[in-house]
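Structures for review follow.
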Structure I
Amino acid sequence: MAPRIVTLTLNPAVDLACEAEVIRPTHKIRTTGERHDPGGGGINVSRVVAGFGGETEAIVLAGGPTGQLLEALLDEGGIPRTSIPIAGMTRISQTVLERSTGREYRFVPEGPGLAEAEWRQVLARLETVEGDWIVASGSLPSGVPQDFYAQTARIARRRGQRFALDTSGAALKAALDGDVTLIKPSLSELQSLVGRELPDPADQDRALLQLVRDGAAEIIALTLGADGAVLATNSGVLRLPALKVEVRGAVGAGDSFLAAMVLALANGRSVEDAFAWGIAAGAAAVSRSGTAHPERADVEVLRRQIGTPLE
């Protein structure tokens with residue numbers, strides 16, 4: 001039976017992506033190439049998992065007409081979902097690529113707050129959902145307690161499920177108490193966790209190993225953008241460079257990395273191999289416009305470029 005990856009998105013969005021020749025203040029900016037995608041960390045993970053042939057279910061909170069659009073986009077993409085209705089209106093985020101410079105501008109609203117009854121419905125769903133992995137990704141909306149992801153991790157651990165988390169700040173720190181299998185921080189998120197700057201690779205490696213040995217998570221994948229990524233487990237540290245691709249958009253690249261890594265782990269691949277698949281998927285994602293759109297064939301080509309990672 002194929003492994004099943006369940007994702008959780010508390011603060012999803014309808015992602016609008018478009019292009020403009022030049023972006024200038026006060027002027028009316030004409031855009032082209034508009035596309036709408038269902039967005040938010042967990043949703044992006046589910047879309048990539050499904051695109052790679054994996055089994056998934058996306059748990060999302062949706063409200064208002066924009067929430068209906070989000071659900072329609074998920075259904076159109078064939079993503080199995082559980083929708084929990086909320087009183088607030090699902091946010092719309094916008095990414096504009098300025099063709100003349102290649103710069104990408106991203107506008108991300110805060111999103112609606114949640115009532116206690118709404119976020120408690122998520123916990124109730126997690127008590128019954130069937131899955132081998134639970135992947136929680138994205139920010140916590142206002143109204144949700146900072147230890148929410150810690151609560152979800154405990155539920156997953158008690159039910160024999162592995163738990164991956166991609167968030168930041170107090171929500172991340174509160175969850176790292178021994179129930180999390182995998183986290184994927186950026187450098188700024190790692191520095192926030194340890195409370196100091198980590199400009200030197202050796203300092204980064206030591207900080208990652210200390211977190212793993214302190215029981216924060218079994219696996220940590222530190223993503224460094226153009227500087228590659230670092231894997232830390234109790235076995236040690238593995239650092240791999242970024243793959244050279246033409247960058248067309250960065251929205252959902254980290255989620256693509258996480259999706260490919262979790263799917264590989266769920267399919268029984270080694271941690272090092274799964275890490276390499278994550279790097280390949282992240283690179284494939286940035287080479288395409290829109291939200292988290294890596295093509296499986298592109299990922300396979302990029303994975304072969306990495307070869308066999310060695311500890």
Structure II
Amino acid sequence: MPEKILILGYGPIGQAIVQQLAAAGRTSTIVQRRRPENLPEGAVFEACDALDGPALRRVVQGASAVVCTIGLAYDSAVWEKSWPRLMTNMLDACEAAGARLVFIDNVYMYGPQDAPLTEDLPMAATGRKGKVRAAITRQWQASYKAGRVRTAALRAPDFYGPGTTLSIFGDATIGALAKGRTAQLVVAPDAPHALAYVPDIARAAILLLDAPDDAYGQIWHAPCAPARAPRELLGMAASRLGVGLRLMALPGWLMPLLGLFMPFLREWHETYFQHDRPFRVDSRKFEQRFGVQPTPLEEGIEATAESFRRPH
């Protein structure tokens with residue numbers, strides 16, 4: 001089958017995958033409801049709402065691989081309604097096409113943990129979003145075990161990088177510093193916190209696309225540099241930008257109160273267990289299998305800081 005790679009969703013990770021494929025001379029197809037304003041070279045576009053099962057099945061027809069980078073509104077009710085339907089649609093479409101599926105996932109399903117996260121941890125989520133992620137994991141795992149769809153999950157914690165504005169190291173922090181403002185942080189400033197660099201996630205997704213079938217049916221953690229304290233990382237960004245570090249960290253106890261008036265903080269507080277203690281992710285399984293190393297945080301933070309000097 002000729003290569004036809006579909007990228008579902010075109011946020012920062014989808015964009016990075018398309019760019020890296022194009023740099024290698026490979027074509028990809030961006031699939032979402034609306035055409036991107038500037039369609040990148042080396043990519044084509046097909047309009048489709050992935051929640052529409054028959055429409056998605058038509059678009060995926062003839063594809064050799066699908067990468068899901070879809071991000072839904074950060075709302076538990078939306079996730080509970082839409083993620084199981086999305087996973088069903090993707091699995092049905094990939095089965096009909098004989099396409100492999102690389103699913104870009106998060107780490108919510110592990111629930112509160114004190115040790116570094118590894119791929120073999122049980123899904124012990126207590127919050128609504130984490131339970132949704134656990135449920136859709138069981139969906140694709142059942143499909144794989146039944147011989148329907150070869151699926152691999154690439155899980156990443158909070159991510160950052162150039163062009164990534166909706167991140168704990170995005171507009172509200174590094175972006176604010178670039179404008180001479182105070183960085184507003186919603187995580188514990190001095191607890192080590194794992195991050196994944198968007199170009200590293202994209203590279204890992206492409207390595208899975210090109211991997212033999214024995215890499216499928218598995219969970220992989222995207223390469224992550226050793227966790228460092230957010231205050232330290234923002235200090236790096238401030239230094240690169242040539243400004244002093246001005247930081248306001250929102251205490252965890254205040255979030256439920258503010259959540260009464262700010263829906264995002266109400267939703268965010270559900271996963272505060274990732275931010276009120278050292279939060280580490282073990283990505284050695286992927287690094288050893290594919291022979292790659294994560295981008296050092298010094299390099300990634302400096303590139304991200306530079307990106308905020310330019311208009312988005």
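Some observations on this one:
- Looking across I, II, the calculation of mean projected area of the Cα convex hull in nm², for residues 84-163 alone that yields 6.5 traces back to II.
- Comparison of I, II by FRET efficiency 1/(1 + (r/R0)^6) of positions 116 and 276 (r between Cβ atoms, R0 = 30 Å, to 0.05) - largest value held by: II
- Taking mean count of other Cβ atoms within 10 Å over residues 44-51 as the criterion, the largest value within structures I, II is that of I.
- Structure with the greatest value (metric distance in nm of label points 7 Å out along Cα→Cβ at positions 4 and 180, set I, II): II
- At a computed 6.0 (distance in nm of label points 7 Å out along Cα→Cβ at positions 92 and 244), which of I, II: II
- Among I, II, structure where percent of Cα pairs over 17 Å apart, for residues 148-283 alone as derived comes to 64: II
Only the coordinates and a few stated rules stand behind these numbers; no lab work does. Remember, predicted model here, so these are calculated numbers, not experimental data. Cβ atoms are built from the backbone, for glycine too; each structure is taken alone.
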